[in-house]
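Got some structures for you, see below.
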Structure P
Amino acid sequence: MGMRVASISLGFLNGGKWHGFPGWIVRVVEPDNPAAHGEVLESDEIVDECRSMPDSPVEITGAEPLAYGALANTCNELLLHGHRVRVVTGGAISVSRLPEGVLRRVVWTKPRSNLESSALPSEQVLLELVDDDEMVFVIESRASFEYAKQRIRHHRLTRKVQVEMIPEGAVTSEHLGGWILETGLPIRLGMSGVV
């Protein structure tokens with residue numbers, strides 16, 4: 001079984017190491033949501049769609065890509081055809097089954113009202129991050145910043161991966177930038193709305 005894909009488009013990638021580079025964006029939809037529109041594509045069909053720019057990166061994003069059993073095979077096929085691959089995930093599902101060479105971008109977005117544990121990356125996923133992976137925290141309050149800072153320090157994330165914080169809502173780039181500087185940690189300040 002393949003993956004339900006809403007779109008495959010050539011565009012400029014957002015955030016992290018690949019920000020501003022042209023590449024393929026494969027946007028998947030929730031696998032079990034009958035209201036979500038998308039066509040089921042097999043790995044070879046996704047690779048075929050990306051052939052016109054064979055050396056370009058491919059980002060797989062949208063609803064949780066790791067919910068698809070076919071994701072690892074699709075990533076392998078893209079890697080075999082010369083693409084660099086990045087999977088954007090909310091981090092609730094283990095990233096360990098992704099093939100070596102796939103960049104994992106874990107994005108922590110939380111509900112505005114509270115810090116519900118279901119919206120946070122699992123502790124296991126934070127332990128699984130390595131080398132070139134990226135951890136992104138979307139910060140909409142001082143409380144979410146403090147919680148993110150605690151997780152970063154506890155897991156020593158800045159020693160393992162690129163850590164980025166993105167302001168949202170009432171938190172401005174100026175506010176967040178000041179808070180980041182106070183930590184003394186090498187945390188990248190991202191642009192609002194660019195995940």
Structure Q
Amino acid sequence: MKKTLVIALIALLACPVAMAQVKWNTIEQSAKVSTSNNQKLFFVDFYTSWCGWCKKMDKDTFTDKVVAKIMNKYFIPTKFDAEGDAAFSWNGVEYKGGGVAANGRRATHPFAQAILGAKMGFPSFAIFGPDRKLMTVIPGYSNAADFTVILWYFASGDYEKYPFEKYQAIFDAQIRPSMEKALGL
């Protein structure tokens with residue numbers, strides 16, 4: 001009996017703790033969401049297969065329970081391979097990727113070029129309104145704590161009330177309690 005309990009305890013401790021999961025859509029799935037009755041913001045994660053910081057965001061930031069709750073409740077989270085071959089329509093513009101660049105690597109998808117423009121870097125994130133109109137582009141890696149502030153700034157609509165620098169300064173004392181209540185934390 002003791003041996004069985006010890007084995008069960010070891011097995012329990014060896015299992016990884018369940019991590020929060022963002023429910024990701026493909027760009028094709030998000031492109032089909034009707035804008036007429038949608039109230040959520042679109043969040044597009046522009047990544048590449050070779051991007052180490054993209055993988056770190058997936059491992060450390062997007063598995064955070066607060067980040068995942070905000071993403072799943074207030075956004076339509078979308079993964080987009082910026083060098084992929086997806087074909088879709090976004091705001092009436094047809095996009096099709098694929099091909100090889102002059103250097104022999106996979107070509108950057110035209111949608112990534114259109115949204116990120118001259119600030120091409122990975123990871124990058126774009127937030128679109130419920131109507132799919134671009135609100136902002138967020139370049140680079142962020143840890144979960146910093147990314148929570150960014151996500152809630154848009155999810156709560158506080159971007160209409162505060163400049164971001166002020167928002168960061170008041171977040172912990174004035175904003176976080178209402179965010180936690182809204183998220184049931």
Check the numbers for distance in nm of label points 7 Å out along Cα→Cβ at positions 49 and 97 across P, Q and tell me which is largest. P
At a computed -10000 (helix-only ellipticity at 222 nm (-39500 (n - 2.57) for each DSSP H run of 4 or more, over all residues; to 500)), which of P, Q: Q
Ranked on Cα Rg over 2.2 N^0.38 Å, for residues 89-136 alone, which label among P, Q comes first with the largest value? Q
Volume of the Cα convex hull per residue in Å³ from the coordinates reads 173; which among P, Q: Q
Comparing structures P, Q by relative contact order in percent (Cα under 8 Å, 6 or more apart), which one has the largest value? Q
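Where a number appears in this text, it was derived from the coordinates with a stated rule and is not lab data. Model, not experiment: these values are computed from the prediction. Cβ atoms are built from the backbone, for glycine too; each structure is taken alone.
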